[in-house]
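Quick heads-up: structures coming right below.
Read-outs: derived from the displayed coordinates by stated rules, not from any lab. As the structure is a prediction and not an experimental result, all values here were calculated from the model. Cβ atoms are built from the backbone, for glycine too; each structure is taken alone.
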Structure P
Amino acid sequence: MSIVLLRHGETALNAARVLQPPDTPLSPRGLAQARSAARVLAERRIGAIVSSDLPRAWQTASALAEATGLDIVSEPLLQERNFGDLRGRPYDTLGFDPLAMDGAPPGGESAHDFRTRVARAFAHLVASRAVLDGDLVAVSHGLVIHAMLAAHATLGESAVLPARIGNASISVLAARAPHVVALLDDVRHLQGIVADDPESLSGG
């Protein structure tokens, strides 16, 4: 059995490259992406769904809940990094890369605090999966998933962690250490008008 990491579907602010306030919902395209991911994941043996409580992740998890009949467990540790007062501002007008900044923006979260929270979130996922008879699907955000894959998973010899985690992408890890990645940032289920836009923001 595995830990499955699912990034939320696209939002209008993702597509516009704006750092998102916490209440940002999925766009119509993002909702369609969530349904596409749900159809693929519903073919797996899923024991539980856990999700960030931010609307864009929760809506994505809801598509999977509808497809499987499972309830969603809320986990605030899976929230995206908090960019504080930068939220709502266009990424390309800032003059620096807030997704890579070490310090905390005003009212936000430093990279150290974010990584510490992600480590706690991953440990929680591992413990939760251990008592299930099936996969644990965790619905989260681009920077969270990237940090989990970078620090807590083991890539195959030929695999390279992408700089950007795609909207509604699926990554599958072994449930036990060293958490070898069997599927990385997979968006093959997104085609045509619901295909992932590589220019949209990967987090924030």
Structure Q
Amino acid sequence: MFLYPLIVLLVVLVYGLLHSMLASLWLKARARHWLGSLGERWFRLGYNLLAIISFLPVVALPALLPDDHLYAIHFPWVLITSLGQLAAVCALILGLLQTGVWQFLGFRQLVTPGMGEPSKFVVGGLYRYVRHPLYTAGLVFIWLTPLMTVNILALNLGLSVYIIIGALFEERKLEREFGQAYDSYRERTPMLLPGLRRRH
């Protein structure tokens, strides 16, 4: 019973390492050096496509491996979890619109060369409540699933750890880019949970 969840966690770990390596500033600089303007234009879109394709086996694996049910949320309570997941999807879309969905996807770079870095420092809208609303929305979505199995639990735990680590790495990148402005924003805005202020 414990072997299959460990396999799921291992696959999530491999995906996380690959994803982090592809998102590294070093690889972006290498793409710029090796490919010139093509690297500038196509890096973000290629990165997103590769991330999506490599993520498909990760989400499919729990369903393919032998599994045990933990719980299922039935009517009418499933309406609450479904509404929560819908709200998470809406928050994800709104967060993307606030930061520039075309640049996030990589299509804007095809016209205006760039490596997909944020073009503006957003502190309003959803970013007024948490510093990483996209990650918060992702966590809400996966944990409100109405059907929980051992493999899905392993997947959710692995993805949650990866999201938190990814947020910490992104914090470092944003601090380098925006400096004191981001430090001040971080002091007054929680990372993932609304209302959870930093204590001094």
Structure R
Amino acid sequence: MPRRVDLRAELSVGRHALSIGRVPQVAQWIAGVPRRVPGLIELMWDDDPGVANRAADVLERITRRPLPALRRAVEDHKEALLGHLAEAVEKKLRWNLAFSVPRITLTVPECRRAASALHAYLDDQSSIVKTAALHGLADLTRQNPESLLEVIELLRVAGRSGTPAMRARSRILLKRIESPRGKQREQSSLHMFD
């Protein structure tokens, strides 16, 4: 991408609110220019649902990367992201926030706040939102181990009675959490956030 980029214009590209547009290219660009993260996060409140959804999609993609400058840039806005997690209505915004917010460093009270919002997502009509909420709750246990038993029980219930996507994701998450390797990985992940 060129040096001068109109981020909103790039995220306006798409046939409808749920289309991916230029999200992969924008995510790659933002990863290389972390100072643009505030503008990206601001666009998640855009009046155009397509722009807001694609901004959240970019955020989800960049939070997968452990780049220190990128992580700091996102974490500088965690209060806004926690607020948006609780307020978001659009399903694509919700599922991307459900994946993204648990990846940033949170305090235990912030984890509880995020978990509260994610529990509310379990009542969403969208199976994707519910499934993302389960994943987010499982990810939060890395930073808030006191929630582990509750989340394991929730995953077991969803694994039996949830939508097909929820059942499949619950099995994967339970295997990750309950396996000896998964427990070691969970323990070592806890130290990443110290």
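Things to note:
- Each of structures P, Q, R was scored by distance in nm of label points 7 Å out along Cα→Cβ at positions 144 and 176; the highest score is held by Q.
- Given -23000 for helix-only ellipticity at 222 nm (-39500 (n - 2.57) for each DSSP H run of 4 or more, over all residues; to 500), calculated: source structure among P, Q, R: Q
- In this comparison of P, Q, R, the computed figure 8, 28, 35, 22, 7, 0 for P(r) over Cα pairs in 10 Å bins from 0, in percent is attributed to Q.
- Ranked by mean projected area of the Cα convex hull in nm², for residues 16-79 alone, structures P, Q, R are topped by Q, which has the highest value.
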